[in-house]
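Student: What follows is a group of structures, each given as structure tokens.
No lab work stands behind these numbers, since they all come straight from the coordinates. Just so it is clear, the model here is predicted, and its values are computed rather than measured. Cβ atoms are built from the backbone, for glycine too; each structure is taken alone.
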Structure 1
Amino acid sequence: MISNAREADILLDGPIGDKIRNKLQEKGLVGLAYWENGFRNLTNSKRAINSMEDLQGVKLRVMQNNVFLTSFQTLGANAIPMAFSELFSALETKTVDGQENPFNTILSSKFYEVQKYMTVTNHVYSPWIVTVSKKWWDQLSKDEQKVLMDAAKVSRDFERKDTREEAARAMGDLKAKGMLINELSPAESARMRDKLTKVYALIAADVGMDLWNETQAELVKIRSKK
């Protein structure tokens, strides 16, 4: 859905992001700002992933999440849901061949010790939402709420900049530690995206077709203003 950081920022800081944050109040939370964990990328111990066909037969650990599971199964991988705490040992023992995470996590978790190949796929953009208790928030004055909201936006800008700079450094460090890094071509990314049409339908049904369509329309507008 999201091709780059610019699209993510404009989408989440605009009306779509506001609509999603506001829904948290139904659950007793107030969303202040979107931070990010960055784009997720693939690593494995078998081969470089240059095409959808290269995923065939790769035992890939995914989060215990139906979107991830269905997506990678659709692309041909043998997707295996597994807790993150179990992942390093599973990679070390070849229980699984690969995994997917942001560069920063791949480096900090030392996956380079048990993974040879990394493919820059940017297949998922993963944001965080900074939240506070609605019960607590409602006790604050409007001025106090404004101070905290303004501070959250400053923290958002800092966190994104810091995370992106750290990701760039992490990629360089992973290469220096011997990982073989390749980038998925735009044409192959588009081919994989087309293959995932049925997954989009599942997401749309889950989050609501109206929100899905509004998000797609907003992305069209964002891309038209490059």
Structure 2
Amino acid sequence: MYFQHSPQIWEQFPQLSAGVLILSGIHPNVTVELEPYFQQARDRLQQYGAEAKMPSISAWRRTYRQMGFKPTKYRSAAEALLRRFKKEDDLPRLHPLVDLCNAISLAYALPVAVYDLAQVDSFLEVRHATGTEIHTAFNGTTEHPVPNEVIFADASNHAHARRWTFRQSRQSTIRPESCQILIVSEGLHENAATDIESLINSIATVVSEVWSPPISQAMLTVESPRAEVIYGKGSVK
């Protein structure tokens, strides 16, 4: 199994920075402290006044326009989380790992996707859709991506995410029994490489303290675009 971005994605978005974590042995019977990351999000919102003014969010908005989507209709996952958090000063609790990743997504204003690799067939590739792929929405209905939109696709032609970071498929969301996990964060702003690496390190530090699992992390580049998952561990090629 592997994760990668297609060459066409790297060509179209050369400013892309991407980081991955591959974890095994995750379970929900832990407690994770989220408040420090919530406070970072509050400080960031106070600094910028509006999430759209944050460089990382603004870059995703420009990218959505470039892809032909109205950025106020299709918001990156990070922007959607920030808007919800600004209204409620909290987020729903789903699973300790997902809760942690959502909180760190808020703190960095960057999208963080968490996939159950047991529900992914052979590989996960960020690529342009053909329109034949199948996406399972959270209400259980199925839909097809728009041709040429950016999706996360596997060998079974399932779109595990639509419109890049807009919406994940129900199929690969984290469940109580989920054990082997892929975490992906991507950025397109000027300091994305530094921010993504810091974000990935932050998640890895907490995961190591709370779960102590086998863990592999890496930054992906056009020269080293693939993360391999082998025997419950990870490597990058």
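Student: Please state which of the structures 1, 2 yields -15500 when helix-only ellipticity at 222 nm (-39500 (n - 2.57) for each DSSP H run of 4 or more, over all residues; to 500) is computed from it.
Tutor: Answer by label: 1.
Student: Of structures 1, 2, which gives -1.23, -1.41 when log10 I(q)/I(0) by the Debye sum over Cα atoms at q = 0.16, 0.18 Å⁻¹ is computed from the coordinates?
Tutor: Computing log10 I(q)/I(0) by the Debye sum over Cα atoms at q = 0.16, 0.18 Å⁻¹ on every structure in 1, 2 gives -1.23, -1.41 only for 1.
Student: For distance in nm of label points 7 Å out along Cα→Cβ at positions 76 and 212, find whichever of 1, 2 sits highest and give me its label.
Tutor: Going through 1, 2 one by one, distance in nm of label points 7 Å out along Cα→Cβ at positions 76 and 212 is largest in 2.
Student: Hey, another quick one. Given 3.5 as the derived value for distance in nm of label points 7 Å out along Cα→Cβ at positions 4 and 28, which of the supplied structures 1, 2 does it correspond to?
Tutor: That value comes from structure 2.
Student: From which structure (1, 2) was FRET efficiency 1/(1 + (r/R0)^6) of positions 20 and 44 (r between Cβ atoms, R0 = 35 Å, to 0.05) calculated, if the value obtained is 0.90?
Tutor: 2
Student: Work out FRET efficiency 1/(1 + (r/R0)^6) of positions 60 and 148 (r between Cβ atoms, R0 = 41 Å, to 0.05) for each of structures 1, 2, then name the structure with the largest result.
Tutor: Numbers: 1: 0.50; 2: 1.00.
Ranking 1, 2 on FRET efficiency 1/(1 + (r/R0)^6) of positions 60 and 148 (r between Cβ atoms, R0 = 41 Å, to 0.05), first place is 2.
Student: For which of 1, 2 does Cα Rg over 2.2 N^0.38 Å, for residues 108-187 alone, calculated from the coordinates, equal 1.02?
Tutor: Answer by label: 2.
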